[in-house]
Structure P
Amino acid sequence: MSHILLQLGQGFLDCLTPLNLLMLLVGIVIGLLIGVLPGLTLVMGVALALPFTYRMDVTASIVLLSAMYVSGTYGGAFTAILFRIPGEPIDVPMLWDGYTMGRKGQAAKALGWTLIAALGGGVLSAIIMVLLTQPLAHFALRFSTPEYFAVLMFGLSSVVALGKGSLSNALISLSVGLLIATVGTDETYGAARFTFDSRILADGIEFLVVMVGAYGVGEVLSRLETGFASKPIEKIGNARTELPSLREVGALKAMFLRASVLGNVIGLIPGAGATIASFVSYGLEAQFGKRRHEMGTGVPEGIVAPQAAATASVGGALVPLLALGIPGSGATAIILGAFMLHGIQPGPEVMTNSAPIVYAVFASIFLGLALMCVIGYFAIRPLVKILDLPEAVVSAYVLILCFVGALSIRGSITDLWLMIGFGVIGYLFERFKFPIAPLVLGVILGPLAEASFMNSMISFGNDWTVFFTRPIAGAVMLFTFIMLLLPFVQQWRAKRVATASVAR
């Protein structure tokens, strides 16, 4: 424990250097802005920022993206409570009670509960993150290539959670991402695949181009289709935050703990993330909470439960990312890309080879939560003010960032055309209800899984049963199959119940 505290203290010192502190502050502000603006999602915002970290120091870039991730789970609370407009899907459960409380003349108090919930859930999650990551990484050091392949397959199976309802569409999206990941020169045998004699494609398609195009350009095209016809937002001139008393907070301490632990656990599940944590926590409180019959009428529990769980999921999602190299959410998939962009592979050896960077990330979460609450408390009026900007203007800025980001990767015009192409793919995916997150997951984890598979085949004489006969690999593969089969079992049970009810 003393060793962990010593390294965490060094991480705080690293975060307090001028550059890292500036990146932390910038990340918090940008994350809040992304949360406030409807249409700019947290994952899209982090993806847009990623290309600009290409020439930055690795610690500064990870601190920037982590700060955006943390504050992005909180910024949308302002518009959800004041205007009944969720900046993120995360904020939908909160507005059921938050907006209702605001309509009763208690908007300032609702914002205060949100701030306390974000701080409490985030701090508890950060503590659990610090305590869990190193033991999990040490356990994972026992892994060989078959175990690592099994873990990556488990990460790819998180497509079930990322599918947003349709498993078939999610699997198609994942397959497209895996196909894109095969473009370029094979690392094992040096064979060219799908390059069409292009030197740019021989180096492969940068995952940055895919993410920026699919999320950024795709979203702009989707909003262009609607003619940027968003609902007009009423003006609120006296927006402020009123913190609850210590007695009021103490009365909800059990629920704080329950929501925070639940959010952290859900964050640990690859592919789950803050949105699922928010909905599940609200649903749990509505079913089993002391005031479950009053949920939706403007009670603090309906605000605290989803917000604490959403912010707590951040620390939980970073644990599998750092310890196993598996992103726990869409945003951490992009942070994984940032690590790889700087030549660092998160996974079992990261706590040994890059411990200072990892503990700087830990420290940035603690500092980011504190800064987020201070800035959120005092900056609510200017944050809400940006909603006056026309939607078309915001989309134009997003498009400029996309083009600058894509060009900064390799300085190639080809990357710009590829980005536009993936923007069209992202638009079509949204249009026909195909989730984008599995595509990104396939692009990032696909090459890693392929390399682990090929190395396993070379090391074990092409014996594919090694993935099932080795205890750890076999157990992980079993969990993978269970995760993939679970939706089919649930559908079968639902049909059986429906048939039985009709027969009655």
Structure Q
Amino acid sequence: MNKITSTLALLGISLTTNLFAQVGQPFIHDPSTIVECDGKYYTFGTGGGGLISEDGWTWKGGAERPGGGAAPDAMKIGDRYLVIYGATGGGLGGGHNGRILTMWNKTLDPKSPDFKYTQAIEVAASDGLEDNDAIDPGLLLDPTTGRLWVCYGTYFGTIRLIELDPATAERVKGNKELDIAIDCEATDLIYRNGWYYLLGTHGTCCDGVNSTYNIVVGRSRTVQGPYIDNVGRDMYHGGGRMVIAAGDSVTGPGHFGRYVIDEGIEIMSCHYEADYRQSGRSVLGIRPLLWKNDWPVAGDRFKGGTFEIESERRGYALELAVDFARQNVQRVGGFFGRGNNDTPVKPIATQKLADVIDTWPKGDIPVRIGDYMFRPHQRWTITPVAEAGGYLGGPYFKIVIEGTNRALAATADLELTTAAEFSGADEQLWRIEQATDGTFRIMPKAIPGQEGLNTKYVLYSIADSTPTLAEWDFNTDNSKWNFRAH
């Protein structure tokens, strides 16, 4: 496979301090839920513009949305894209006189001949005096009923729920707004496993590193609520369970969006009010989305390190298929641990790479799975590869035996080996994604002899001692792995 030419190099972006956030020019405020269109990813923000990404990792400006205003949301319905946004409101321009508008487009690609938004339609409004502010809309197309819902509002009053016609995006005739929450803004609705979730942004906005934004959630068995948090508080009375707060050099997460990549593989998007690594600017954030006891929580971006790669199937470790080398350490204490208790206790060093590497074959070495014993052939160093691009939420990684350049690689017959040297070839690059249950899937960027990116085959434990490549299946532990920093 050919190496990918680095988009980052073309942009002239330094990667030395920012390999763990979206790269390129990910600067945005109030991003919409990420939408895919013709192989590219789009998100829209306050002011009318937005971001585009070829791979979900490197972002740049260029998405277009007329109407200005604030805090849009977007989704695909059928073969069209629906965009909704707030015109003024939120204390902007006309104070709390707000309007919510919808419009359609056949494509989100500004360069397409089919790119043309329909005339915007007003679906909700606030007069600046009532107990609501018509801004910050969030869309939900209910997968159980096909009905289309919108939540909207700010701290200035209540969060409201209305229903739209999914064919026209007009307000359903006779529909009356319903108050469902207070003490939050920038809300979004999602559905999963029999529950409706209301995600709200709590805290203070628009003050850079001093913004206290965080995202909270309540859930209900019906879309109309009530939305109750994990300790029984109604969001209409200020309840909400934490989903994500400040951390990892970013502060002020707000404007939740959910994107399902595959069964069991989900991400959440948001903005961070300030990224300390990027001059304190507001940036797009993408994190794994985990589910714990049917509650959403932001996972941590995988950053690499040195680990045991442990199979969820049985708990055995991925290792080189080399002869087991015993440590020449005399046993102390006898068979039953008895002995002279006056003998001084001293630590024993684990086996070192230099002790065994000369016994390993010089060419490619296959891999297997076995009992973890702190041995050099079981310890893997995982590092992001800046010039390799990325995927939705992360960079590609190389996986090498600690202290060496021996690299884990996919083969044309869907097996695994380790190449004596890391070359940067696509079959030596790995996509590492956290699943919704907290485990990980490990996927080669490409399979030798197959065209395009690999989106099907993952590292797979076909038996307790036999790793291979097979199709991702969230419903079997064979597909899942953990990283243990022993």
Structure R
Amino acid sequence: MTFETAANPAAAIDRLERLYGEARAALRRDLQRFFDTGQAPTPGERAAYRYPLLRVTYEPSRLPTATRRGYAKFAAPGIYSTTVTQPAEFRAYLLDQLQPLVEEYGATIETGVSDQEIPYPYALDGGDELGRGKITAAELARYFPTPLLSLVGDEIADGTFDIVEGQPRPLSLFDAVRVDYSLRRLVHYTGTDWRAVQPWVLLTNYHRYVDQFVRLGLAEIEAGTAQALVTPGGVRIERDGVDVSAAERVMSAPWHRFQMPAYHLLRKNGQGVTLINIGVGPSNAKNITDHLAVLRPHCWLMVGHCGGLRQTQIIGDYVLAHAYLRQDGILDELVPPDVPVPALAEVQVALQEAAAEVTGEKGDQLKNRLRTGTVVTQDDRNWELRWTKERRRINLSRAIAVDMESGTIAAQGYRLRVPYGTLLCVSDKPLHGEIKLPGAANAFYERAVSEHLRIGLAALEKLKKAGSTIHSRKLRSFDEPPFR
């Protein structure tokens, strides 16, 4: 099929939707026929199972308009392309990226069919709703495209791809098959449909935050400021379902079946908030952010617990990370520890202003509860057992807190171009005799959890008002793809 030049971005996305719908329908139709009759697709039929391709050409005839925007820019003249999946679901994102390229750079947009096949599991919503186990995966792999790890990678995001003269440059960080891979993983880990994930994300390592998020979410729905709460296991609560048993229904849902359960508070215009309990450790932190990144969220913030390292801190105090001593080890090859992960001014200001707003404290009073500084992220929960080795690095870094996720989440945000920030709550003081013990959480600590979550939510509201400026130019490389 030849490529067609689109009159405008909306028309280009219309055609992407049509091409994708036709390819997916053809794949599902032939799968169903194979399940019913055993008839395999012909080579001609299989040629229809291909992702659509979006191609943008920039041939400068004038200087582009100066902009502080951190995305929708061309690194150089030429042709840029990417394959696209689920264009209807990503329509708003695609429009946001394409419109400045056309209006400010005079770029032309073309759409067509790529050479990249759609793996058959990605055409199925549940994975096996057509065959219901009658035919094995090995049999399907003989005739239908399957997910191949050799075709899934982060070479573009990690800057390890080769720019070949005469070949298109990458238009986006992730191609269609990489996106589809992560969409399925999100469902697996969070227990919710990936379509429910909101563009503003809170990550936590403690279930008490889920309890508070559900209470606050139900209150918003009842007040009419939110539309629905979507929780693991398919539970969805809207205004007509808010009653005295609503919180109990949410908590009795099978969230414990999922490794990192997610809770989505849906608001108007798709500007809701998702909270994910990622559990403990840098492996979980990297895992979930690898997959969330394909949805191109506006921001993710870590709001979890940490160990306070200073004598003056008390249980329930807050830590606003300005820097990270990364000892998680999991990203050392992708983002070496000697590469700085900068604090993002817009996020830092929003978190500090939100803390003042929610606590009602300012000046020295706020400083007594909210301390800024370096957070150490460890890969070993029992790092205390090697204190004689850790003492020097903690002293040299002037660290004020220790956890197991924040540095990983920040490094992933830096790597995958998603704005990030960290506001932690002190749950113990391992250097000062206040270690985690059963029942140690006192009334002050209980209050701090609710207050802490409200600070995170308030910070996101402030960041929404910042608009496109939140997508910092600090996160862009010199040969960055145009799409954020």
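What follows is calculated from the coordinates using simple rules that are stated; it is not laboratory data. Every value quoted in this text rests on a predicted model; they were computed, and no experiment measured them. Cβ atoms are built from the backbone, for glycine too; each structure is taken alone.
Quick check on the output: -11000 is helix-only ellipticity at 222 nm (-39500 (n - 2.57) for each DSSP H run of 4 or more, over all residues; to 500), derived from one of P, Q, R. Which one produced it? Answer for the origin of the read-out: R. Each of P, Q, R could give mean count of other Cβ atoms within 10 Å over residues 70-77, but the derived value 31.5 comes from P. Which structure, out of P, Q, R, was Cα extents along the principal axes in Å, for residues 294-453 alone calculated from, if the result is 52, 44, 30? Structure P accounts for this read-out.
Tell me which structure, out of P, Q, R, gives 32, 43, 23, 3 once P(r) over Cα pairs in 10 Å bins from 0, in percent, for residues 262-301 alone is calculated. Corresponding structure: P.
For the structures shown (P, Q, R), relative contact order in percent (Cα under 8 Å, 6 or more apart) is largest in P.
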